[in-house]
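A.B. asks: Structures follow.
Each reported figure results from applying straightforward, stated rules to the coordinates on display, with no laboratory input. The structure displayed is predicted, hence computed values, not measured ones. Cβ atoms are built from the backbone, for glycine too; each structure is taken alone.
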Structure I
Amino acid sequence: MTEDGCAGDASADIRVLLVDDHPMVRRALAEALSDEDGLTVVGECADGMQAVEAAARLAPDVVFMDVSMAGMDGLTATAALRAARPEARVIVLSGEGPEAEPEAVVAGAHALVPKGTRLGPLLRCLRTVAAGGTDCPFCL
């Protein structure tokens, strides 16, 4: 992973920012995504405030945003990020189930994915959201 996404032909890749307060979750996601062609993890953040700043600096195409974090939670961060960068696509990760869906919609998220989702469906959602689609089971 490079901080600026400039390795090889990364300009054609989907640029992904990972936001979760659990380092192991971020690391597992980063490792899984780095093995995929066409994806570049451009950064990792531990809270919502870092995510809003990093999104402005790193210009990700898609942000994986944890719902539940100390400080600025994921839904507040999603709303702030979308206000600053309306073109950014946000996939909210939730361990709490579909209860967060109405708030995720209001915050401007494009998908709500349970944290236990397998890699295949998660990648399909990521690629669908990055392409501007809404036809995955998790899309809002």
Structure II
Amino acid sequence: MSSVERQPPAADAPVGELVSRTSQQLSELVREEMRLARPEMTRKGKRYGRGGGLFGVTGITGLLALQALTASCIAALALVLPVWASALVLTALLGILAAVAALAGRKQIARAGTPAPEQTIDSLKADLSEIKEKAHR
């Protein structure tokens, strides 16, 4: 027989006891849901770990491919310019591309504002004030 079944009927219990019982039951429910979610999260975590590792391999391989492409471009330009001039031209182009990307990234970050979820915080504050208002009635 659980502790909930041994307690007096809700109609006979005072409000404070009902609130306490509700709080206890909610706490038990959350703990039980967390216990049930743990194995699922473990499985998903392993999959995310494997996927992240594969993305790491992809990033390294892509970087190596870009380096090979850069060397190919330098070699192609070296057919009409000295090798040092070909490398210098490509370095300047890549530097300009990096600067443009950095400026665009900085602009996006500035537009994003603070990292806090402001709308969610405001919603929670409104919910709490509503609960407090109803509790004082």
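A.B. asks: When you work out mean count of other Cβ atoms within 10 Å over residues 64-71 for each of the structures I, II, which one comes out largest? Walk me through the numbers before you get to the answer.
C.D. replies: Working: I: 20.5; II: 11.0.
Comparing I, II by mean count of other Cβ atoms within 10 Å over residues 64-71, the maximum is at I.
A.B. asks: Taking mean count of other Cβ atoms within 10 Å over residues 24-31 as the criterion, which structure among I, II has the greatest value?
C.D. replies: Details: I: 15.2; II: 10.9.
Largest one: structure I.
A.B. asks: One of I, II was used to compute mean count of other Cβ atoms within 10 Å over residues 40-47, and the answer was 22.5. Which one was it? Intermediate results must be reported in sequence, preceding the final value.
C.D. replies: Working: I: 22.5; II: 9.8.
Derived from I, not from the others.
A.B. asks: One of I, II was used to compute helix-only ellipticity at 222 nm (-39500 (n - 2.57) for each DSSP H run of 4 or more, over all residues; to 500), and the result was -30000. Which label is that? Show your work: numbers first, answer last.
C.D. replies: Details: I: -11500; II: -30000.
Attributed to the structure labelled II.
A.B. asks: Hey, Cα extents along the principal axes in Å derived from one of I, II reads 96, 35, 12; which structure?
C.D. replies: Numbers: I: 40, 29, 29; II: 96, 35, 12.
Among I, II, the structure yielding 96, 35, 12 for Cα extents along the principal axes in Å is II.
A.B. asks: Comparing mean projected area of the Cα convex hull in nm², for residues 48-111 alone across I, II, which is largest?
C.D. replies: Working: I: 3.7; II: 5.9.
When mean projected area of the Cα convex hull in nm², for residues 48-111 alone is calculated for I, II, structure II comes out on top.
A.B. asks: Of structures I, II, which gives 22.1 when mean count of other Cβ atoms within 10 Å over residues 16-23 is computed from the coordinates?
C.D. replies: I
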